[in-house]
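Listed after this line are the structures, all set down as structure tokens.
Every read-out reported here was derived from the displayed coordinates using simple, explicitly stated rules and does not represent laboratory data. Just so we're clear, the structure is a prediction, and the values are computed from it rather than from any experiment. Cβ atoms are built from the backbone, for glycine too; each structure is taken alone.
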Structure I
């Protein structure tokens, strides 16, 4: 892996006049800014629709896009909506936090206004878009959700919760299917236009692919046979989670339905292959979240209140990736191999050749951890923290004194460690330690570039509400010490310009 560096910043966290970051000029400006600092990678969270608690890791569609990211100004420029329509989307609340309720309500009204004036040409474009089976499945699922007052699909009438039976009625819902297809068409069109501009700046997009989907999703509805679902109730007896680990004493009970890997194998894991193909169109590199679940996964009875009591079940392992490699040549994949795992995960990662992950915050517990920089390999991606971690400064404040002392000594920092902000010397000592390591790719969340505390962390695993909300203003981003990051990218040979002549 060529030496390089990246920034972790989700689309939702970008500044904008709206209640959430969007596919607008601010995204282009951010890409241009990090490129000038020598970064070549921009990592984002999943682009799919968000689920319970606004989590993008429990979506109602693995092939769907989050319509809240649609840029109203671009819609106006293309003649879909008026300036008055856009004004209704302007948000006057806090610029430091996403307001999901306002954002969804605003974009829904906007897209309905745009759909009301749809041209014949656009209609034909959407109809072509819906020829993709998964795009159609999602649009039909959303149309039926509206028809059944937003109830989960397993509470619909039997004639509709059974996908094959529901197909007989698709003409009755043609307008609803076309509308939701239009929404996804606009999302897709805007994203690829933005991605092209970002790639033209020589910045690559690293995207995230959640391993699981939500129970109430187009995927489970249309492919019930591929999940461990009771065929009579359409409900799972076992659900996904992880046992107790560094993030949670009780483990994490996600509640997602589990895959029926034996059934998936019968047709060569085609649903998974299609999903990876889709992700590799959206992103330049795909990070597979909870990669260890492909080696073996933690299954918990659906009526359990925590994930403590579960059992390990065997996943498809290398069988899946052999099938992937038959259809996709050299897929650019990062494996999120964090958490509790055994030799089966180590073997699988080695067999795939994918880069694994390391997080500096996990390194300091007294042991000779794989997360310590002297144990890194070139084929790994190292983070100061992921979206699930505290910020670097927040971690220094919240971790136990012995771990903090070990971290500061290891990173050769002596003095007042409590100073935050863009020039935080303790944070810089840790950042430079991983920048100087042999790891091929190092990634820093924008929070750590700003030296912010734990109040700006993206997600607290095990806590269902209040996550995924931090946003950053243009003024905050402008205060990042660009000369500093340009310097360490140059000094440690991670600079885009240094590596590309």
Structure II
């Protein structure tokens, strides 16, 4: 079955295939590493991570790159605050290295597979060289100009070449001027909607040498040029998919398209074949953001005792093109749903059949095929994958999992195939990142023996002994429920 996605460029849902070979090349706008990221930011990274997993489920290879914006107004301001005695470049490195490491920890904690990404820092030598090379070419081509305080991209020159500015959003440049981040970029521009490619050094700021025609324009890159250069450096041009939050469509992604296609002879040159934008997390009906002071970090959630994977599940409960509503009630409900799935996952150890987890295929596409071959799990595996491949409909995929869990709990475990059950869970974990298998490991023979003794006590109606054993199991974080199919255990969380 083919994978279909909504393309913000075409405003349509259509089947997607790699531009070359069997590998999708994906670029995801990463964090600005001046502080801990909030969970609204993390939701965008969960969407990108799930996209990659869904494509891998369909049997494709994925080359996934994410940038670290480690030089901009925010990182410079924060580095001066935190390390006032250090040299500007050193202070910047100290701050962005620390928060970059915290970001990677948060990514892992929330279930994203950081080993699947290539991370590029804007201040790295290859990235800085790529930015300066692209800027020089844009200046030489006449679509960028040097001003007293920096180097700017000329939207008028871009349009005069016959190319379209406003591919993601229909724009009236008079209105666009008001929407651009003028406070950050409006210096000595020819026009208000022009944007900075390079900003000359101000006193106390970090800087990198940049020589054009014998003149050194020491300074640092603008925000938009970073992603254009780093995506091309890692993935080439054009690449397959560009992801990011919907708030990045304009001006960031629009400016990326312009500066990345300005040098092409083709008036319809492509930067990325598809743009995938996710919607916001809403708190009390408002977008979660630091400017509104209504944000939460992952640390805030864990301090409240909230499982980070419950937050991941909350994000997946909404289609990526719809807002996620965050509240105490919604996160609690997601936690309950996750706990229920974990309990049912433990039943794969209770089929009476040996199960060797190490023998399970590590490839999720192979796990899908194994589950589809089973008479019980086959239909669920088919419907689950079909939902994900129809514009990454995670909400529909979760509904399939609910139906599968309900059917599993109504079935005698001994009637299920342990290996097919495990393959089904492996498919879910590989695409949703919820670690159901890891959180529902097998119990020891000693604990199993206690469960058997408890069943015997219940048979002879020795309720005192049965309750005593139940309490002993609870001390080991094991709960037991009595069903028509016998006693079934699960891990307490």
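Where does the value 14.0, 41 come from, among I, II, when Rg and Dmax of the Cα atoms in Å, for residues 145-216 alone is the thing being computed?
On the way: I: 17.5, 51; II: 14.0, 41.
It must be structure II, since only it matches.
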Inset, instruction - Using mean count of other Cβ atoms within 10 Å over residues 25-32 as the calculated read-out, with 25.1 as its value, let me know the right label among I, II. - result: II
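Just checking, which of I, II has the largest value of distance in nm of label points 7 Å out along Cα→Cβ at positions 369 and 457?
Result for distance in nm of label points 7 Å out along Cα→Cβ at positions 369 and 457 over I, II: largest is II.
Given structures I, II, which gives the highest value for distance in nm of label points 7 Å out along Cα→Cβ at positions 441 and 465?
On the way: I: 3.6; II: 3.1.
If we compare distance in nm of label points 7 Å out along Cα→Cβ at positions 441 and 465 over I, II, the biggest value is for I.
Among the shown structures I, II, from which was the value 35 of percent of Cα pairs over 38 Å apart calculated? List each step's numbers first, then the result.
Working: I: 26; II: 35.
The value was obtained from structure II.
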Inset, instruction - Output the label of whichever structure in I, II has the greatest value of distance in nm of label points 7 Å out along Cα→Cβ at positions 321 and 353. - result: II
Legend entry - For 12, 37, 30, 16, 5, 0 (P(r) over Cα pairs in 10 Å bins from 0, in percent, for residues 193-312 alone, calculated) the corresponding structure among I, II: I
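Given a value of -11000 for helix-only ellipticity at 222 nm (-39500 (n - 2.57) for each DSSP H run of 4 or more, over all residues; to 500), point me to the structure among I, II it was derived from. Write down the numbers at each step before the final one.
Numbers: I: -11000; II: -14000.
The value was obtained from structure I.
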